[in-house]
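Below, each structure is written out as structure tokens.
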Structure I
């Protein structure tokens, strides 16, 4: 395992690098520090006993059909205790988890919860299923062993409610891609168990994720239920009638926009109307409210009635979902990617206005996996470093200069030229001021000519080292397929197939999220 400091490369948006460095606090955009001390202090946060009881019952109900492991039973029981806290991550219901970071960020949460937990104040790992999202295109593809597998179809309602029949052809294709090899038996059993026993995508995802993390006692949580939505009624009411999100955050948002790109722009109403097959934004009208397509209308009295009698039909959007999450869970931290953390950074004033406890948003680790022989090759050519995040042409030039037996850098010649023209300008200026300008023009031409010569030297050397350059390009394409970090493209399943325990152990023994590292480890 190897790692580099996340602040040593241009990998994250500026708002994230400034958050990690403490710059956001220095600018008074946030009022908390990033380190672990925050997690310790938040263990004393207030959390409603009533909410804990409702959520505990929901957990018991959601796990009722499973034969629980010892850790799962312990964690569900511990959740009911007044001192117990949680650390959470969440994600869309990507088919088979989607890309690699789905797996690694859950492991980050499990590891951090274990490191933070004490006998007096247990800390439990939670995975929040974003079952009410509706963007089917985002969840319907997986990149498995270099093959993109797509599950065709459409969906206009919460994706978690899609019935299992929708995925029958997808499951057949997955089984065909995995084949009959002995090494695939375990993962195929997990996948087939999920798609056969799960009635909906939410249930399928729960079974799949549980099989991967049940021994660690991960609590998998689905908040799409009437009982849980009753705890969200007051927030929904404030959003409909006071526009609490946009009004409480506007000054804070204005401050963020002075230096940073805004991740999510608040809407006038940050709620959706949902039923099976329906998920539509609420908007205000002169008479009250309607869906964004104006297919359903409500008067203010009717909205009050909707909130009181059918709260399960009201769904928070990306900016109110964190609030809903914190109403339901005693979170001391939320672990997410750069995009997630960026919109959490917009929300502290909203939490304050609603008097809801705000957890510490933590950036998940980024992981890269590479064959040991490629690690060795990079090191032998002085390439394994922060330079891997440079532009590919910069890396190729660095490799060519390293391999060249001839000095192709003309840095000394440029220095000589600089001194030569410096002295010439002095002489010319003593004779006539206009001569100094003439010399400056000649200096520019000379520098340009020398740069062209250096490029030709480099081009000639590149021809000699094509094999090494192609090797470097191949490695870069593995780390950044389609110019994206591999963790956002390739599935984690191939790494589990090779050696599940080894892959999990590598993540367990890597730096935790508070150490702000980008982690590399080798595959078999």
Structure II
């Protein structure tokens, strides 16, 4: 546990909190995954006992009250398979977090968390005993993490029995390249004991789930003539024991990888001890500059500014990776102005990528800064896509004042559909969709699957009704079919609110897809009986209306 958490426990971990009102944090405010301070135990169960819908999202969601010291005080299950509520609440109460803060001070916080439901743990058929004595001169413990479809840190770290730590940062880490540190003999022994307690030698060689786009983790243990490797690819969904998965975090904590991955109070001191050249135009220093900006590491950013590190890149194909463009994507207008003033003779080629980055930040003032320097929104590539991703309606409103392309396709998906798919991620979502429609985007333009924006409204539970109303008011065809013959009603036959809204808009519940399946068939398949009941009633009303229309 880090020093900040220990201090918070000392200051806030005891005493009565009954009189305090918890500060309710949204998922974005909470940034829950950044506050995890201990292992994440899951519920191991036979998933065949769950309904098809429950298996698609096998977890229990909870409302959690966390003390200013990071202890869970209350856990209340709110959603998921009810038979696992008690177990999920018990698991949640044992979890630890680093303190949630408001205005720089730890607070009593109300957050949302979840406990996954995964298959039972599996081991090798025969138990493999762990040796009681290990020659530390032969000991090496290593952890490797790969990239994912996103920004997962990719690196390898190893600890030798002598206490030497080797770190090699590959991607999405604060400090790239190779670095060395040392840990105490007590740290090495404690980590070795964790492997013994976890029964590591009895684990299977691989735990791999049938999913894509996730990072892989590989644990390697070498001692004497024994080498044991365990691969983890979303392993808990393939029977990986919690104790084995927890070793990954324990290796990180023992090696102190946070100083290189995210940055902490040790980072700047460690780099100075290495005699790092903060003024270098080399790839590692430029990558450090970018990472320091992205992670808001003020000490490192100031050190790089003082050293007058380059803010632009000579390679025009990678201009969006220039530190000043990264600062633009962070929305830090003051930092961008300081960097721009510091480097004379900056290439005009940096203007467009930095403008696009400013659009992504949602900072309209910063967008105007680059326009004043000569950048043109209509020539900045997928700038409207970036405006949508900023979730700031004011940014999109500013961009559509220029001759930007509202018919742009993102990976063969119309820009409007792209916006609808993300309309629930921020309060400006429906307003952004409305701005695109007003600017001329067509609600009936199809993606590569033949689907229109109406097929995506169910992804955004908080904005379903406003989105449907906007699209229909702009002329969306309610029963347009995709390549499989599905209508939006069929595609949403497991979301009651969408079913009701589409039926009210006139969707035909009797239509069948290319395989002869109707919305009612699909509702039963999804296990949404309320949806099925609603569709059956609509079918009866339609039949009655048809019969009535046929009478003289």
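Read-outs throughout are calculated quantities, based only on the coordinates presented, and are distinct from any laboratory measurement. Keep in mind that what you see is a predicted model, and the values were worked out from it rather than measured. Cβ atoms are built from the backbone, for glycine too; each structure is taken alone.
If distance in nm of label points 7 Å out along Cα→Cβ at positions 140 and 396 comes out at 3.7 when worked out from the coordinates, which of I, II was used? Of the structures listed, the value fits I. Can you spot which of I, II the value 90, 56, 36 was calculated from, given it is Cα extents along the principal axes in Å, for residues 196-491 alone? Matching structure: I. Computed over structures I, II, relative contact order in percent (Cα under 8 Å, 6 or more apart) reaches its largest value in I. A value of 12.2 for mean count of other Cβ atoms within 10 Å over residues 60-67, calculated from one of I, II, originates in structure I. Among the shown structures I, II, from which was the value 17, 44, 33, 5, 0 of P(r) over Cα pairs in 20 Å bins from 0, in percent calculated? Considering all the candidates, the number was obtained from II. Using helix-only ellipticity at 222 nm (-39500 (n - 2.57) for each DSSP H run of 4 or more, over all residues; to 500) as the calculated read-out, with -15500 as its value, let me know the right label among I, II. The correct label is I. Looking at distance in nm of label points 7 Å out along Cα→Cβ at positions 84 and 484 for structures I, II, the greatest value goes to I. Looking at structures I, II, which one was distance in nm of label points 7 Å out along Cα→Cβ at positions 228 and 516 calculated from, given that it came out as 3.3? The read-out comes from structure I.
For mean count of other Cβ atoms within 10 Å over residues 436-443, the highest value in the series I, II is held by structure II.
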